[in-house]
Structure 1
Amino acid sequence: MSQVLHGIAAGGGITIAPVFVLGSVSLSALHQKTNNMDHEVKRLHDSFSLSKQELVQLDQQAAQKMGHRLQTISTQLAILKDNVFSQLANQLINEDHDNAEWAVQEAGKQLLHLSTVAISSPFWANTVRDLTQRLLSHLLHQPLPDITQIDHRAIIVANSISPTQVVEMNRNLVAGLVTETGGATSHFSLLSEELALPVVVGIPQLLQHVHDDMVMIVDGIHGTVVLSPSPKEIDHYQEIAQKYEESQKAVGSLRNHQTISKDGNHYTIGANLSLLNELPAIQKSGAEGIGIFRTEFLFMDRTELPTEEEQYRAYRKVVSAMHGQRVVIRTLDIGNDKLLTSLKLPDEVNPALGMRGIRISLAHPELLRPQLRAILRASTAGRVAIMFPMISEVEEFNRARALVDEEAQKLEAEGIKIADNIEVGMMVETPAAVMMADQLAKYADFFSIGSNDLIQYLFAADRNNEKVAYLYQALHPAMLRTIRRVIDCGHAEGKWVSMCGEMAALPAAQPLLMAMGLDAFSVPGKRVLPLRQLVHGLSARKLQPLVHQALDAANANAVHKLVQAQLPQLYEN
């Protein structure tokens, strides 16, 4: 008899295949004392050396298979290079006479708490734990789960899958991925965007219901899996899969047309860009420009800051590739869970509310001025907009904009040409910026609503903290009212308003956003054409009653039900 389980859709498409259960191992060490410290230190160093060799090889595989390095592997290599981990473990061996495996386990725990970033970053915690497990596997002579063991086409089912395992898997044999852990904002969910596989995550106690070679259907569109499906269910899902493929082909025809709603409103659907090697995919995605170019990749995982010339070449490459479509370049957004090894910043008690975004850039003009010069120089290759992150008040924005003007004047004095139509805007991510949006709109050329941070600051709830995750609600009327205010204030001054962040790609939110007057969306490349298709099929005018009901609703669940109930009829009409 079949069984249906529900999780979170993390990858589009539908697949039907047998199950391959990837075993999970959680290695732990026994605490033993030693008098032979030299021997334990040698064992320790050998485990670090072997782990480094493996990670370098995985780093090379990632570059070949995915076209870019994975942040998890890069961070683990940086930890090994920094020697802090090994020094902590060495100290435990030499001073406390601990055995090597216990020293690694305890040093890993200490490393998690050396930086307050661990408090707010599951990515950092998972990266350190993953590295600790790799070191322990060498010391205990116990292999980690081997994803390369799969020798036939199958759906991999696991408690969790690490980015390093994704690198090792044979994509010709992997039909889909299903995990017990993970959420919409987890690192693996974000990574699954580029896997081009049906993926469902976050199914509690999944492994209790599956076994090797069991037939499974994975519906990565709706976040559903069917165990031991009946012939009727298989036929049903094969039909859905065929329709999905046909709809994907139909969506592709939108590439050469503007995004206009049924009642004639024009929208711009741009793509998110984080790495240069994503450019070819974005060029094929049907994106109408780049809604946010995250520049942090130029600064991460290096001991020295990038030069102006290095940044200029990167920005010019992107701007040229978009052939006159707008490229919104966000200035460096570090702090909280994104730190630079090339810039030593003091630990903070609450980094989410401390030095981050524009605050760091204004405090360190040696970061911001070369970046602004590079962007200004690249502006002649196409259409450029500069966007400042984490703006909270008018004075903060004006200080940043003044630096743009100063560097522009310097470049002109040097005889270096820059474009004369460069827009300078800001992200709206704090409640203060929302409340001052009417004033900020007088100075900023555009707003881009950063939904991820705005939601967590609006509800005072860390989006990475599972204990308060119930408060992270994109569809909550409080968030919708907040967005409505920002859009209205921007439009009152004749400024365009965009949204980047996960909410912009949320199907249930998109009709509400377009009806409230959002001018532009910035979404992952694979979400561009589906969103453009949605806009083409809807009338913003006919959506107004739905928006009013959503704004007056009591909670996010009520809003979601409203959209689910009314959208199909509005789309058909």
Structure 2
Amino acid sequence: MRAVVSGLVMLLAASSFATGALAAPVHAIAMHGDPALPADFKHFPYVNPQVKKGGKIAYGVVGTFDSLNPFILKSMRTTARGMWDPGFGNLVYESLMQRSQDEPFTMYGLLAETVEWDDDRTFIQFNLNPKARWADGRPVTAEDVIFTFELLRDKGRAPFSNRLSKVAKMEKVGERSVRFTFTEEADREIPLLLGLSPVLPKHAINVETFDRTSLEPPLGSGPYRVAEVRPGERIVYRRNPDYWAKDLPSKVGLDNYDEISVEYFLQENTLFEAFKKGVVDIYAEGSATKWARAYDFPAVRSGNVIKETFKPKTPSGMLGFVFNTRRPMFDNIKLRQGLALVFDFEWVNKNLFDGAYTRTQSYWQNSSLSFLGVAADNRELDLMGDVRERINPAILDGSYRLPVTDGSGRDRNVLREAVTLLREAGYSIKDGKMVDAKGTPLAFEIMSQNAGQEKVALAYQRFLAPLGIAARVRTVDDSQYQLRSQSFDYDVIIKSFPSSLSPGLEQINRWSSQTRDRQGSDNFAGVADKDVDKLINNILQARNPEDFTAAVRAHDRLLVNNSYLVPLYHLDAQWIARWKHIGRPTTVPLYGYQLPSWWDERVQ
């Protein structure tokens, strides 16, 4: 009998361990490896913990806004900046955990004080901080967490609406904990994405009207409250003096202003003029020509405006002319490959940008995740399987590079190669026009958003013309651009795909079959390819750094091979100008400068 009881105890213990019941609470979680900071860390290494809080800052952006709800489709791209904002900070709403900007993908406690999970990541449990409070003083509860995930599932936009898609069970555990148990289809990134998810107050939200745009100041748990709203023109945030997390290690040295305003402008030139006059305190420069030539105004010469260059240690990302493969003509890889060759980067870089840019050849250029210069090893080839047969051998062995032209805008050798590909796609030149087998001219529209994009689009139009290809360039206002982008109403569009050192589910949003027809997704190319889906899944299922790196490289190779866009260029630096009364920490983290860690030097 004793042996039977002993065996039963061991069985129960094994069962508890398998379900994670005995998992020890931890202060932080990482996608791969261990968190860099110990449980007793005092602050992130890229902040100034001694900073004197106070003063104010004015940010400036181009565009407009008509909502204060960043979580619904109707206001996906027209929500006031700052509500839920990777650049300016999440000023009103907060997530369960705070991401470190000095590690590839590691998160530390915020609303959740500790986390429990198992090695197989079959579940994750968030244990809320008992000090966490909404701005009205009421505690943040497990019920709030469950309410939020259900609300965003039913009425939110992607990716928030998809966070429960691979959760088998969500339940309250104890007084202030919420446990998510995953389905067998769940990948290893999902627990971390849940930690990055916002939490909303159940007692302050009308479920019936949640999916409608609204300018009513919401209740959050973040460091600021909405103080003033001028629709489409200006929004002002003021510090909540009773902010619950001001001394939390993951928030020390952040949120340093008493007042933050975001000023809206219709054009980039107007915003820049406002910065020169001191209406706006910080200006992030994206134009090499302006950086080289436009900063000779009095405030720069006197030292009142400071120009700085930052060198993040992150991948290049990808900027390019994106072909909408939902259009029948662009559902032809040979056509896309031929059109990509026509763009003369050397001419553009010399004549438009003073040679400041580097040609982008890979989605993860400048990092170990890029395929450039690296032949696919056995690990990567095994992950690819039969997909390898579709990929250009030069891409497989890492030697592939886009051709370097003579910079004339009409390099005959490159154009000859492009014409060969277009011929393989079924096109030929007749009477000076590129036409298909039915005699239909090859013509399409490039939609641009601003003068900078228009300039590059007009150059591309010029390069295409000698081949008899009619490319129209149309620059539209911000609201129309956002609407057409969201509904995929374009032939070709200029888009940026930022890359991190920990790619994951955002790749589904950009390239997966399941997001091709999902309005509001970032699948601007309209990709629906089972092989792309397979390689994305390899990334999501990777259990160690070696498999992860191999999976990302394989994905990189296939994206480049399939020519969904015309690769443009990137900077290996971040350019920013600031008025000298805005101070910053001396340490710059992995991901580059972090505006929420800056402060007002005028505070005494």
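Every read-out reported here was derived from the displayed coordinates using simple, explicitly stated rules and does not represent laboratory data. This is a predicted model, so every value here is computed, not measured. Cβ atoms are built from the backbone, for glycine too; each structure is taken alone.
Identify the structure, out of 1, 2, from whose coordinates relative contact order in percent (Cα under 8 Å, 6 or more apart) was calculated to give 14.
Derived from 1, not from the others.
Which of the displayed structures (1, 2) returns the greatest value of mean count of other Cβ atoms within 10 Å over residues 418-425 on calculation? Intermediate values should be presented prior to the final figure.
Working: 1: 15.9; 2: 18.5.
Evaluating mean count of other Cβ atoms within 10 Å over residues 418-425 on every structure, the highest lands on 2.
With helix-only ellipticity at 222 nm (-39500 (n - 2.57) for each DSSP H run of 4 or more, over all residues; to 500) coming out at -14000, pick the structure among 1, 2 it was computed from.
1
Ranked by distance in nm of label points 7 Å out along Cα→Cβ at positions 130 and 498, which of 1, 2 sits at the highest value?
Largest value of distance in nm of label points 7 Å out along Cα→Cβ at positions 130 and 498: 2.
For which of 1, 2 does distance in nm of label points 7 Å out along Cα→Cβ at positions 226 and 290, calculated from the coordinates, equal 2.8?
2
Tell me which structure, out of 1, 2, gives 45, 36, 17 once Cα extents along the principal axes in Å, for residues 218-281 alone is calculated.
The read-out was computed on structure 1.
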